[in-house]
1. Matching task: 2.6 is the computed value of distance in nm of label points 7 Å out along Cα→Cβ at positions 49 and 81. Pick the structure from P, Q.
2. A value of -5000 was computed for helix-only ellipticity at 222 nm (-39500 (n - 2.57) for each DSSP H run of 4 or more, over all residues; to 500); which of P, Q is the source structure?
3. Any idea which of P, Q comes out highest on mean count of other Cβ atoms within 10 Å over residues 41-48?
4. So if we calculate distance in nm of label points 7 Å out along Cα→Cβ at positions 177 and 201 for every structure here (P, Q), which label has the highest result?
5. Name the one structure among P, Q that distance in nm of label points 7 Å out along Cα→Cβ at positions 73 and 185 of 2.7 was derived from.
6. Among P, Q, considering only FRET efficiency 1/(1 + (r/R0)^6) of positions 65 and 137 (r between Cβ atoms, R0 = 30 Å, to 0.05), which has the greatest calculated value?
7. Can you rank P, Q by distance in nm of label points 7 Å out along Cα→Cβ at positions 33 and 153 and just name the one with the largest value?
Structure P
Amino acid sequence: MHRLAEDLELLDGFPPFSVNIYVMGGVLVDSGTRFALRRIVRQLRGRSLTAHALTHAHPDHQGASHAICELLGLPLWCGAADAPAMETAGEIMARMPPHWLTATVGPHWVGPSHPVSRRLREGDEVGGFRVLETPGHTVGHLSFWREQDRVLVLGDVLANMHIWTGLPQLREPQRIFSLDPAMNRRSASRLAELQPRLTCFGHGPPLRDPRRLLKFVSRF
């Protein structure tokens with residue numbers, strides 16, 4: 001694992017930064033696809049965790065969540081509006097925009113449903129970070145913000161990787177994956193205005209340049 005800031009670590013993955021999973025103040029944030037269980041368990045060996053939280057209920061972020069929670073005895077937390085999808089088999093795929101790519105890949109990545117122990121809302125505290133409701137990509141998408149050192153974990157509101165080439169590049173999520181792209185842009189603008197010193201993405205390497213983030217969203 002890579003230490004990014006105090007009480008914030010990024011798990012190794014292959015290819016690097018393609019699907020990011022974090023440990024944030026003792027809370028595992030996201031779980032990759034259903035095939036990520038081994039790499040998560042291997043890197044968490046000997047670690048004490050208190051919970052597992054999701055930025056959002058998409059197959060590449062919740063795929064191993066059920067297995068992780070069962071294996072490690074962790075409660076699952078996610079956004080209140082995404083909780084029904086996480087708890088109902090088939091609902092995650094049903095909430096994604098219809099497209100041949102999601103219909104082809106999604107069913108192979110999506111994990112089983114799992115009970116949500118805590119429905120997170122704006123202002124809640126998770127692992128020393130404050131919950132921000134940032135809908136658009138999904139109805140219940142969350143980001144996590146720590147004011148004291150201006151660290152942001154923003155899930156898929158934005159990416160720092162080109163989905164097809166794998167090269168670092170600030171981008172909006174592909175429209176074929178977002179329920180409401182216009183709302184997602186408003187969420188991105190809100191986060192950029194925080195001027196985070198460190199921004200951590202669901203896809204792509206961390207960014208330590210708040211001006212670059214502001215410049216990017218100013219084009220919307």
Structure Q
Amino acid sequence: MRFAVLVFPGSNCDYDAYHVVRQVLGERAEFIWHREASLDGFDVVIIPGGFSYGDYLRTGAIASLSPIMEAVRQFASAGGLVLGICNGFQILIEAGLLPGALISNSGLRFISRQIYLQPEGSGDPFTAGLDTGRSYAMPIAHQAGNYLVSPQELEQLEKNEQIAFRYVTAAGERTADANPNGSCANIAGVLNREKNVMGMMPHPERAAEAVLGSVDGLALFESIIGRS
């Protein structure tokens with residue numbers, strides 16, 4: 001498969017994503033600058049974490065207006081797979097490609113630590129190879145990861161099976177203590193209705209090699225390329 005890793009001013013997880021795709025998985029990957037206007041020839045687009053445009057105005061807001069995002073919209077409309085991680089999740093929401101909003105963490109502080117999350121198992125390409133009965137250890141690093149939707153929107157997300165991940169304990173329990181940022185219903189990742197666009201706050205690319213303390217994130221990338 002051929003992956004496009006988008007790069008904005010302020011991206012800082014682009015090389016992490018590129019490394020996992022090229023060096024760990026052995027797939028093709030290319031960096032795509034935010035001023036580009038085409039994604040022709042790619043199978044998957046990764047919008048990585050970081051602080052695009054310094055998080056000025058609102059996290060992800062300025063990046064959502066970059067020329068490459070129109071190409072992302074067209075790519076997604078044609079059925080291409082799009083994965084937004086952390087700041088990439090924020091950008092996808094600001095671009096209108098995913099529902100809801102991401103606001104400041106409930107503790108109003110930047111959080112950087114390992115958490116556990118559990119896939120919901122909706123049959124989407126991103127989580128199809130993951131086990132819904134286990135917890136996956138991955139790190140988070142964000143200031144605005146508190147996912148917010150109205151009760152009506154939450155009902156629709158659950159009805160349409162658009163919730164990809166929820167924060168849980170190591171034992172798989174969905175508790176308030178397991179929720180690091182106050183996200184509605186412990187939501188850690190969501191899908192669009194067509195299930196070819198996913199955003200998540202945890203960093204699977206930082207949990208893809210044993211030296212990093214966890215290889216649980218590798219399962220997500222393997223699911224995308226159909227190695228599960």
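1. P
2. Source structure: Q.
3. Greatest value across P, Q: structure Q.
4. Answer by largest value of distance in nm of label points 7 Å out along Cα→Cβ at positions 177 and 201: Q.
5. Attributed to the structure labelled Q.
6. The structure with the largest value is P.
7. Q
The numbers here are math on the coordinates, done by the rules we state, and not lab data. Fair warning: this is a prediction, and the values are worked out from it, not measured in the lab. Cβ atoms are built from the backbone, for glycine too; each structure is taken alone.
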